[in-house]
1. Using FRET efficiency 1/(1 + (r/R0)^6) of positions 107 and 163 (r between Cβ atoms, R0 = 30 Å, to 0.05), single out the structure from I, II, III with the greatest value.
2. Consider the structures I, II, III: one of them gives -4500 for helix-only ellipticity at 222 nm (-39500 (n - 2.57) for each DSSP H run of 4 or more, over all residues; to 500) as calculated from the coordinates. Say which.
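Derivation of every value follows stated rules applied to the coordinates shown; laboratory data play no part. Just so it is clear, the structure is predicted and the values come from calculations on it, not from any experiment. Cβ atoms are built from the backbone, for glycine too; each structure is taken alone.
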Structure I
Amino acid sequence: MNIGILSGSARKGNNTVRVAHAIKMALNAGEIVDFQEYDLPNFSEGWVDPKAETPFQKHLIKTVNDCDLLFVLTPEYNWFPSAEIINTIHQLAGANYKHIFDNKVVATVGVSTGRGGRMPAVQLGYVFNKIFNVFDLNSITSPRTFEAQEVTKCIDKDGNLLENEMFNQGFKDFLDYSLKVAKRWHVNS
């Protein structure tokens, strides 16, 4: 099973990438797209040009296109997903790239150094469900989200889980559930 992991924070030294590395290490699989290299144009600047994709854009598009299970991670900024994740969806969920979202299971993760994370993960689920519906894509959003709370106390900068039994069990359960949904979704693929 091909796994894509969007680490949706463009801030240098962000905590979202810790969670991305932890997912990749736990599953011993996955292609991470680190948004610290993010360069998609903002809405007022036009669209991603399929004939002139940057290295970051090519990596992002290929990762989403090639995966069966897509983990979308976002920090929580004022109870919303990051602007970069929102803009990515805006840029790619249209005529030129909608096909990359077909045949996917999307699992969402909200990341917080405090007690947040739920709202952006849930909001992303709504947005992806709408995309799948509008474009009649054969995809599904996993009903289980993950709130990576107090992430600096639970995952080190390299993605290693720290000694936090409750977090670690919840993290493992989320990954197991996401894999199970993806395997069932792709059983006849």
Structure II
Amino acid sequence: MNEKITIREIYEKNSRDINLPNEPFMVFGRMIPTYANEKWDYATEEFAEKVPMCFPDENYRYEEMAKNSVFLGAYDNDKCIGLAILQNALFKYMYLYDLKVNQAYRRSGVALSLIQRAGEIAKNKGYRGIYTQGQDNNLGACLFYLKSGFVIGGLDTKVYQGTPQEDKKDIYFYLDLK
């Protein structure tokens, strides 16, 4: 990661940074998880054509979310270029609610640095790890989580039923902290 990039918590004074705009990413394949003999595994399917996708921008409200969330920003000087939002959870894994990095800074270690700092926060709060989810058709994100030390811990095949995204599934990823 660029040495001038810093990871720091976002508080009310710079709360506008939690609404970092989403930027497109390429959808190029699907992760296909399997569960057998108490073990998760996966295969990948490459799509014939790559297509750009962009999630709609959120309208996060700091005042409402701050009660249950920790906001981390990745900063290039004073410009927020990455965001991780952690939320308290009922069990022993803190929830990584959102993770995003501006296009110009992707593949430079920013997301991994956000996850590492998120792990420190989760550990300090008494959690044994972090969990998150990724859509099965966002192969880049799914592979990133695995490369970053997460493991597959579950699959939700129902979450998108009755929506325009009915063909998608959510894969749950867990990172145990040491």
Structure III
Amino acid sequence: MREHEPIGAWLRSSRSQRRVGPGAICASCGKESRPYALIFGRDPPCCYRCDRIAQGHLPYEDNHVFGKRNSDLMIRYPINDHRAVFNVKQLDWTPETLENVNGDPLLEAMARFHGLDDNVVHMLADCIAFVPKIKHVQELLVAIYGPDWLPGLEAAAKHASGKPVAKEPRVRRTSRVVLPAKGD
């Protein structure tokens, strides 16, 4: 079972918030406010993403999904998510599971479940956060083309491009005759 120490998590979070300052927001992008995604000691505050971009690097970091000691599997995430989500979640893992000094297969298995849980929860939250955008686009399409908006959108695309809209390929149906085997 996952070890979660609420007091320890609160202490880490409040310490992190104090280090970057109360209500700190990245001065470059104006969006990032998660304390673990902001670089400590920067005045004005700056997030890891903006710092990476300013240095000419990609704003991504590889996340060791199951912990570095348990597996080489990595997933590339935006650096702010890696720092503010995954690194923080791994702080709730037991040190034995994360470090797995002796290569214990049961500790590795626990780390794999923790890592899978962390990643799936993050991906689901990302998908759920996208739902309002999809709903907005759907509402716009209904407002413009009506409830049966797809044919209207296809016709508008055909008209705008001057090209015929690709149709679904026809399936050619043939009758298949099965001949009886000899001796039947």
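1. I
2. Structure II accounts for this read-out.
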